[in-house]
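In what follows, structures are represented as structure tokens.
Nothing in this text is a laboratory measurement; each read-out follows from the coordinates by a stated rule. Keep in mind the model is a prediction, meaning the values are calculated, not measured. Cβ atoms are built from the backbone, for glycine too; each structure is taken alone.
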Structure I
């Protein structure tokens, strides 16, 4: 259905990939993986013809219907959420206009000749057939179902798009893509800004979708559960793996091990040939053999081992020991005053004790109050009732979605960390940054030039290095790619203090949580086991 033949693409004179070949068949669910900057989004742009390959060809049937979801949602204003989604399919909107136009003309039947009426009826019949084929007649009901599934409830369907925040506009843009029921959907990071409940709904929707999917995501659980084929862009090559993400990781390592063995065997053979050439090149009696072997090794394609990504394990400073009772919550309640002056209760009657070195996940549906609870604990907002008591000698580090704003845009990455660690050696600061994937010239980048994910990594590196013995993290994995999430997870597993965190990444939750707080229906329930234990008890 979608075929890539000998695709090469240059960017700023450097090859992103060369001679790439792969195929997406009807109904296949395919994941696209690769390091940041490897060219994943560029590949999508080649498919939708916003860019062109330098060599090769991308081919697909003329009548193939394609939809594309990207992080750039474009301008949305002036319509309700439902209107934006319903009118998002240009083909259906055009056919609807045509049908309405034909109906209006046919209403004035007295002025039409039999021939004109027959022609109109034929045109209208063709439009109606195509309209039905594209799902036009049940479009609105599908749009309502998808909007609700993405967390935009029925009473918000007729709310103006202008009144939604950027994250919610992303959901509306995603709904516009899903509702079209195309032959293939391209998706660039569809789970960004989604809570876990919505991610699970989208996962199920995509599994049941009859068309093909080609997507990239930083959520490995989501990719595992949707995709059964992986296309990797790495080391300027495009490689296909038939299996889910877990299979891809294992198979990639197996292939690398085999390649190293083949390269080692080739080196042994080449060394023998070169030794023979060096030994006998001066002897006339062996001239023919020497020339034959020279030609032989000149024709051999040398096996190249791709440069492995360097992994640096940084030993974070051991945080000073605080009291055994880290956080005490007594009859804690929080309410907000709504725009109409009413009281909106977030949670109430919370009594709890968080002990030293516990790693606790805070979970709940979007809007349940997870972030609010963290802010109350960190004294960033006052409780309506009750109190939070931090234990003796507790030093708290907080990461939230607005924490990135505290970075000095004019500082370099190195300067930003160094100012928080004035007595640390330059080597220690560089090792810390290397552990969080800032290497070489990266440390001299100005903060203003960093991506959202790079800023998040920088802030977390600072928090972990400053001897905080309590860390509170609100969505630390947002904007982090798969490699960065693994780096963060490894660092937090080895961290010797107490952690309280919110995340929608199931792999992260399974890997870190040792206890779960569920915020639900204005109450908070405590589950004393890991995340799997929580799921077993609640599903």
Structure II
């Protein structure tokens, strides 16, 4: 963004900055940790100013994690500017003294796309792109200089809306730029942006460095927000959220004005909700799994034994949980996990439960007079008379009524909350039996007659929303429902994985001559890892993003000993 637009965006902040409130219960009284630094241009700046990344962290069960963009997310910046004297020194000082371990970079729009003109192709823009990548490398070098284990996330842009924001609005500060673009329609500009992002995605350093991650955000705002009013350009249509493909959406459409800045008149930048879509996509595609890397296996609930039971004995099974109140009836959600395949004596060191709200009516009250709280309880084995949901499940005594710290409040649909489980709960789960969780609402005075919330079950179409139990175990099951065999397992995480797989190298394998292979379900070798124990390294990071979803097998050996593991790739 060019300097003459500063006033325009100061006004954007005054009129469009979101009203964000923080519930004290979201972080269990703990001070949130700074773990994400936003670096780059106006896209980084507005994501920071609107606190869109912070809201997306809450949405994904990480209300106890903070982001920061002070002095590193600046309007109008280019990669070359950040790499220049003075600015490079500022970045150096900022990173050197930071506590963050994830660095999200938005850069390149001012360097490259602003230079496009009608008749130019991506070939014409490649010299600018290569120069931008060269200077971005210098930003990354500063990060790795002080934090060699840091995770660098390169975020793509999403579709602008030069067309519909300009019709009859010659006063718009971007009108002259649209004129330079030849008043181009979305179906011309969007494919060019895709070509630029594809070129960047395939940059060798990004492809070959395990802790650099490119995240494709193209079409994200279309996917999550839809196109609720008719487009002013062909095909003049509308579409509902989650009805286009991700990534890329429908290249004939721009991003809808509902998600553009300055009440829909900013052609290039999103508003707070639009940037939350982008941040959520980045968390789902890598950042979230990184924050969950301390766990080496994730279990989904069974689905078929998930459901709800009402206080009058009515039950519903296989369709997710329900909590709250409808007229005189209260509801409890039940979620069942098959955790009965652990090796005897397994130790669970850490655990977290994630539940995601699907829909709801009303809001929980949290003020100085009335507090409604979601409560979570656990039963080793099952509530009631059987693993299937029955009327007794509503009031049957729980084995644990204080499971641990509840992080987040799932205040909107598709928001998660997380329960960090106490050690006594983990020890009970390690006993090798099924575990069921029951959630209810503990209402304050005079609850509304119609106030209820539904939560996704294990049969959710989008498995990301399914109830998940993350565990850090001393031994990992080869696969859910199958006992370990005599071959010692590898510690691999996160599992399921979407991008980077961490493989802990056992002490006896930290030496030359140790190799590993990953094969798919039909026996084809898809990864060969040679000398994984060289330099006494403790962990190997393997990129899995290019492999299709499915079950894979990993085997590590020094020629005498073997360790194995099963990997689930989830898309």
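Observations, loosely collected:
- Structure from which 14.9 was derived, mean count of other Cβ atoms within 10 Å over residues 130-137, options I, II: I
- Structure with the greatest value (metric Cα Rg over 2.2 N^0.38 Å, set I, II): I
- Read-out semi-axes √(5λ) of the Cα gyration tensor in Å, for residues 122-289 alone, computed value 56, 21, 13, structure in I, II: I
- Looking across I, II, the calculation of helix-only ellipticity at 222 nm (-39500 (n - 2.57) for each DSSP H run of 4 or more, over all residues; to 500) that yields -6000 traces back to II.
- Parent structure of the calculated result 15.8, given that mean count of other Cβ atoms within 10 Å over residues 178-185 is the read-out and I, II the choices: II
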